[in-house]
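What follows is a group of structures, each given as structure tokens.
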Structure 1
Amino acid sequence: MKFSIAIHMERFSPEESMKDVMSKTLEVVRMADEGGFETVWSAEHHTIEFTIAPNPFTILTWWAGHTERIRLGTATVVAPYWSPIRLAGEAALCDHLTGGRLELGIARGAYQYEFDRMAGGIPQQEGVAYLKEIVPAVKSLWAGDYAHEGKYWRFPTATSVPKPLQQPSPPIWVAARDPGTFDWAVRNGANILSTPLSRPVSEVQVLADKFNEAVANNPGVPRPRFMMLRRTCVYERPEDWEVPVRASIDYGRAFENLFQNIGMVRNGFPESISYEAVKNRTEYDPRSIRDNLVFGTPDEVIEKLMVYEAAGVDQFSLGLGFNLPIEVQRKSLDLFIREVMPVFAAREREREAATKAAQPAPALAG
């Protein structure tokens, strides 16, 4: 199992400057690059101060100039906000500007608040139809001349300019939680991004079962990669759990505002809705948050991550963007790099050695 981080620039107070926000974000990205993480992921969001990411390709190009090896992914661009021609060209140019390090993640979108401002107020649930139309169109534009007559987009013969540096294309990832999207993504050769949100640990296997069923239903398609994102915080002492748990609860109440479209957003800052308005209130119980999310000492986090490894997750992504103080993020990432990642690297080496030992010896020429 490989590791990545998902992070975004976030302001929870107008007193914090963009300069400071950018500096803190870049510090975490550089730590991840130097620490051996596989990918860093940036989202797309609009008009919201706690997720400042109007164009993730711009952010990834910025990070590319300050990193050496880490791959750079969109998690995710929102299908209804783009035209196929623009998305194909922007992604291909980003692939060149990052030296061929782009991972293109695409989703239907999450916040009805954003859909009301970016997609003409269509229901958020309709975003999946846009997703299923835009992915094949982008791949066709990368391949050459292509004309499109779809439900949501129509254009005469055109092509992506430029073409991607990675050939035949950068890896494509699709965000999925429902079985239909899993199956469609696998059938179309896309990798899977998924998240258990704040649900119990059993949700990890629920999502893994959906992935495995989709793979089984498409036997002629090579198995794609499976990434899972979960909020993560590593701390030295068991009693240090309260800071990340409180941050997660406060962030979640602002998220519910946007997701349910039921609260005020003032000058880009969403208000936290009351607990009475929160859906699935049991998920906001402090003990449930501590147990369900990947919060804990290094030993506790290792034990929790074993569940993801056993479920067949290829890449676990540390969700770091939920208003954690920078000193907590820095300490958490340092502990993860020094005490958690080596355990899984050693396990991978052991599996590779066992696989090699089980292979029959080559026959000697006689």
Structure 2
Amino acid sequence: MTDTPKALGYAFPAEWEPHAATWLSFPHKEASWPGKIHEIYAPYIEFIKALTEGEKVCINVKDEQMKQEVVRRLVAAHTKMDKVQLFIHPTNDAWCRDHGPAFLVNSAHKKHKKVVVDWGYNAWGDKYPPYDLDDNIPTLIAQHYNLPVFYPQIVMEGGSVEFNGKGTVLTTTACLLNENRNPHLNQAQIESYLQNYYGVEQVLWLHEGIVGDDTDGHIDDITRFVNHNTVVTVVESNKQDENYEILQENLKLLKKMRLLDGSPLNIVELPMPTPVIYEDQRLPASYANFYIGNAAVIVPTFRCPQDDVALQILEKCFTDRKVIGIDSTDIIWGLGSFHCLSQQEPL
């Protein structure tokens, strides 16, 4: 693979590295929040407002009518509109982490400091068709910036991979080896794609994701890098809970892992919230689905005592920026939260 991003010196930066912008796709699909979509807009706008304190927010909207509606909501919330840019890029759904562009950087490149990797997208194993508009988003954004685009021709979602910015990516076998993604590829072949198209050296594997996660085990609901050698990972204290054994198994794996320099991971344990159940369905509520912006870390909260505990733990991890909790109890009915909804564009 001589013409891959890695061969050309590009790599995917860690999320805490400086952003040019955060990309979002404004929610409009009622089937993703049946009976509740109107209740998610207040916390979603709060999320945008918090981000504009430190960076530009670029929002994909489906048409001019939606554009005007989004502007109305943002202005009503006293958002810094000079930090917001709207693009008429029609989408099927709101999960920009998974359908948005993967921006890679190479500061030494004379012409193109940034490139876009446009992975294939199939709505988590063809669960929620149609997804053709979502699948086209990375290329539309790259065309706007006149950036080169790489097409690996395999399915990969942004929420399934977690980076330390120093050559390591963390992922799960439950998602990346699922037969509903790339059944023609084995683990070694998938590792090769990750290395060549994200510009990493090392792939570390956890196993299962949390109960209720319809993505088949995205890493961004369980374990996140907070610096180059430290992860936060969610654990369940109730031994009777369905997540207890799953998360203990992942914790054991993390303790055995070694980074490229041979050093172990620093592991910080995050609690799980009280189970969030709606219409008899266990939802994938997790404090690990936070988003690291330039000025703030936005953390989903769930109206339970563990909220404050999780926020305090994350405040110790991110001493250089504000940690803000935003109620995600309604948003999580869509089976994702702030990290799932966003994708960073590095400087």
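Any read-out appearing in this document is the output of simple, stated calculations on the displayed coordinates, not a laboratory observation. As the structure is a computational prediction, the values presented were derived from the model and not from experiment. Cβ atoms are built from the backbone, for glycine too; each structure is taken alone.
Here are a few things to note about the model shown:
- Ranked by mean count of other Cβ atoms within 10 Å over residues 5-12, structures 1, 2 are led by 1, which has the greatest value.
- Structure (1, 2) behind the derived value -7500 of helix-only ellipticity at 222 nm (-39500 (n - 2.57) for each DSSP H run of 4 or more, over all residues; to 500): 2
- Comparison of 1, 2 - label where mean count of other Cβ atoms within 10 Å over residues 21-28 is highest: 2
- Origin of the value 0.35, where FRET efficiency 1/(1 + (r/R0)^6) of positions 69 and 285 (r between Cβ atoms, R0 = 25 Å, to 0.05) was derived from one of 1, 2: 2
- Value 2.9, calculated as distance in nm of label points 7 Å out along Cα→Cβ at positions 13 and 317, assigned to which of 1, 2: 1
- Among 1, 2, structure where Cα extents along the principal axes in Å as derived comes to 70, 58, 39: 1
- Sorting 1, 2 by relative contact order in percent (Cα under 8 Å, 6 or more apart) from high to low puts 2 first, with the largest value.
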